[in-house]
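In what follows, structures are represented as structure tokens.
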Structure P
Amino acid sequence: MRKYLRCTSAIGLFFYLVLTPAATRAGNSPTPLPDQLGNVQFSTSCAAEVRATIDKGVALLHSFQYTESEKTFSDAATRDPKCAMAQWGRAMALYHQLWDFPDEKTLKEGRMDIEKAQKLHPGTPREQGFIAAAAAFYANKSKLSHADRIKAYSSSLQQLHASNSNDVDISAFYALSLIALAEEDVDDIANRKKAISILDPLLQEHPDHPGVAHYLIHATDKPELASQGLEAARRYAAIAPDSAHALHMPSHIFVRLGLWQDSINSNLAAITSAAHAAELHLAESHYQTHAMDFLSYSYLQSGQEAKARQVIEHMDHVVGATEENKAEHRAYLAARTALELHRWKEAATLPVPAISRISLDTTYWARAIGAARSGDPAGAEIAAKELTQAVSEREQRSRKSGYKVSAEKATDLSEAEAWLAFAKGKIDEALQELRAAADRQDKNGGESVSIPAREMLADMLQEAKRPADALAEYKVVLQNSPNRFDALHGAILSSMAVNSPATDNEAQAYSLKFLGLCIEGKGDRPECTKPPLVVDLEK
């Protein structure tokens, strides 16, 4: 931290004040986080003196604060050794739903917790139902796939939900299991819509329940569903202000809807909270780095280059992160930032950090595209070959870990190879490759904080002197990713090339939105200082 205190720039001071916990700045010991985690009343047959602790553990589960949740349930188990639901909670804190899947060691640990719970003879049918569902997930069957375990868990919860449809926690956990199935590509949209149908009425009946609002955000984290999650996004941070994840999660919807300042506010608060929790050993560093990913993206979309670059610099000071983890995230943000800013030579010459090859995929992706777009096909070819190897190793590791890997070419590899073909003059081949990647990405919903493949397709059509076709693609991008900075800028240029700027109402409409982004964010990106089309803001 001492090195960080020597930062003298205004932006550096801003990040120090905003992102560093107040207790650390004052030189005091960190103070415990208060328990503002939402209203959870989780009925159990455990001893009266641990019931509030169980409520807290479940509330933490609902906000994916897994480390603190496990510690809370362990405390309850120590104070009441006969409490079966404390053992259930310990097991459920090991299953990081929607994030990562337990490995064999963790599955064994969770199974041991559930077996302890079963031996304690849970006192009510409700408790028995929760434990049975967890037992289905942790079953001692090594050949079960990730999807098989989630299906078994969800099916068991469905039965419990059918006989307890008015129980908000049963309903919320069941809805979450449907979203987990969707994330495994099991009836994706259908399962999301089913989850929404359960959670929507619960949000009105239980407006301060953390799981209901949280899971609605996850259920609607798709371009075509995002508007249905806005009410939950507006509520969740206020429901559980002492959860760093609750402070961050609304930005998933804000980003989908192009509400950049809302996303910035959410993630600044989340980073501060997550750093505090990490200092108390109650949360891992990824709560900070994930929020920093969304913060960087939102700064870029609102035209704020200096602040986006400051996020990369701050990566060196993430509480609790290893040096390799910091280097990996710094490389990822640097690569995306260079491409978002269209700094092709910067992207082409990005340093290759001393991290695992798998983690270098984003660096080589940016180097390949940057070289191709700055007129260096030879350099692009070298980077594309390195990316091919990194993607291969990435997919091998995913298969080994039990994750499903698509038989289709990875999107990042398609993008790099398409721009390489374009640099070599193979225009039709390049467009075909990039269009296929864009179609695949749109079908799957795409990552909300990535550069859309379809935007690259629009850029390529613009480069190929086909502005009408480019404009059509930019329109699709802006429908799926409203208010994307580069898509709006590209749409202005392509519409100006198709029609007379003086009479082109479409170009003027895009320009108003674009200038609105720059003004709201006080943007310092060059495009903000020299907009392609000046319009009268008074009209």
Structure Q
Amino acid sequence: MHWLDWIVIALYFALIGWVAWWYGRHQKDSVDYFLAGRNAGWVVIGASIFTSNIGSEHIVGLAGQGAATGMAMAHWELHAWCLIVLAGLFVPFYYKSGVQTIPEFLEKRFSARTRWILSCVSLVAYVFTKVSVTVYAGAIVFQALLPDTFGSPQNAFWVGAFSTVLITGVYTVFGGMRAIMSTATPQAIIILLGSFVITFIGLSKLGDGAGAVAGWGELVKQCKTNSANFALWRPLADPGFPWLGILIASPIVGLWYWCTDQYIVQRALSAKDLATARRGSLFGGLLKVWPVLIFLIPGMIGWALHTKGLIQLPFKLGPDGLATTTIDGDQVFPTLVKVLLPAGIRGLIVACLLAALMSSLASLFNSSASLFTVDIYEKLRPGQSEQHLLTVGRIATATVVVLGMFWIPVMAKVSGGGLYQYLQSVQGYLAPPITAVFFLGLFWKRINSAGATWGLAGGFVLGMIKLTIQAFYGQGKIENPAFLAAIGDFNFLYATGVLFALSAVLIVVASYLTPPPPEEKTKGLTYGSIHQLAGEEIHKSWDLGNKVMVGAILLLVLGMYLYFSFWLR
């Protein structure tokens, strides 16, 4: 790291700190703290959705997946179409019901029990997946870029991990959602700019001075030599990413994450009106189109440069501590930053990574605090003042920060298969019951509280059973009894589909074995009824600007699918 890099990073922290302080000065109540006073504009909402999604695990993990598995994980990054579903279908329900959290919506549609289940599952998932993975990804970049600054690479890892968590925690605790939303736009600009820079420089180097376009041609040529491992679609015999498994699992996870997860939807709930909420969601979709090009492609560029002997990527270490012949995917991005970039630009990219890490963590801390305060604390101690709830929200945020820090050491032991793939496989076991409950509940008014409870609880238990068996049983692990080993080795993509089907069966069967829901549990809370009550307002909020955005998202996603489906032929 050059002194120019430190200046760029210091300027970034100064900018973000000032913006967070300026907009977070006046926190009057819990609506201010958790939903920015419900007065956010569509640009800020879309930028916040994007920066909440793009954490350091995306920048680091996707580059690693690009080097290791090519375009296999691109399907999860082409989920911009899911934000059309959020804006077109889900936002009217959430916004018109006036809820602060997604579990609160479930209580309105089903019961308090379903609200408790979803709140607890979400909190556990946030601490043990999103916090830990995001922080770990950022820390390994510090380890690579500042190996001797703090005495040793291991010390650099811990300093990077704890300092980013603490700094993010401080401005989230005091600034709330206003600070998060206000810092989202500059952070989104830094993330996009920094990632474009490293992609452009990498392609230029790959093109041997002939420019980025020549570099792209060379990248395609290199990837064609290993097309089986870099293709977007894989044959059914592929053990990791068969095309049928992708078609089953990717939409289930995508619709859960983008349409029903508090972490993302909370941004849309902060809008000043319904049209703004829908437009902000769609603007987030436009931004979401780009990660394949600026996060996944650099990993493939790194692999191609390594193959040509232009850079040297580190290899994974075996059980004996010696290097294997497998590239360490999670070190690809830090190596590109260290080797390719000049002074000053390197600082910009590190600031880009910090922007991604801090924006994602800040959103996560605030969402976790809102779930605890609104869905759990207010239920246990109703009638508290807004100032009291604001204090509880800040304490809850600080608690999540501490829990995330305690979980950091464990991440070093669970990220061996690649950060991003680890994250998607765990989410594949959490998403199915939630996706099933929301879609069946919105479109089928016969689904009742008993069905939702059995579906959520049963699906979650089955998913955790699969995850636990997978951790201990299978090839190269405990191989007896054979049926447990088979469950452990069962592809996570197909397992996601099976869990979704089982959850749906539980929901429908339990609903039909018990009385139908009363009218107050469906009025305005199912697709048909909300259009009877507020059809004109919903129709007006879907204006020409929103329709243009929908068309642009669909064209961009379809264009990428068409190009990358045939790019290696």
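Read the figures in this text as sums done on the coordinates, not as results from a lab. Quantities reported herein were computed from a predicted structural model and do not represent experimental measurements. Cβ atoms are built from the backbone, for glycine too; each structure is taken alone.
Things to note:
- For 0.94 (Cα Rg over 2.2 N^0.38 Å, calculated) the corresponding structure among P, Q: Q
- When mean count of other Cβ atoms within 10 Å over residues 199-206 is computed for each of P, Q, the largest belongs to: Q
- Which of P, Q yields 10 [relative contact order in percent (Cα under 8 Å, 6 or more apart), calculated]: P
- In this comparison of P, Q, the computed figure -21000 for helix-only ellipticity at 222 nm (-39500 (n - 2.57) for each DSSP H run of 4 or more, over all residues; to 500) is attributed to P.
- Test item: FRET efficiency 1/(1 + (r/R0)^6) of positions 287 and 367 (r between Cβ atoms, R0 = 35 Å, to 0.05) calculated as 0.95, pick one of P, Q: Q
- In this comparison of P, Q, the computed figure 6.1 for distance in nm of label points 7 Å out along Cα→Cβ at positions 279 and 479 is attributed to Q.
- Origin of the value 3.0, where distance in nm of label points 7 Å out along Cα→Cβ at positions 399 and 447 was derived from one of P, Q: Q
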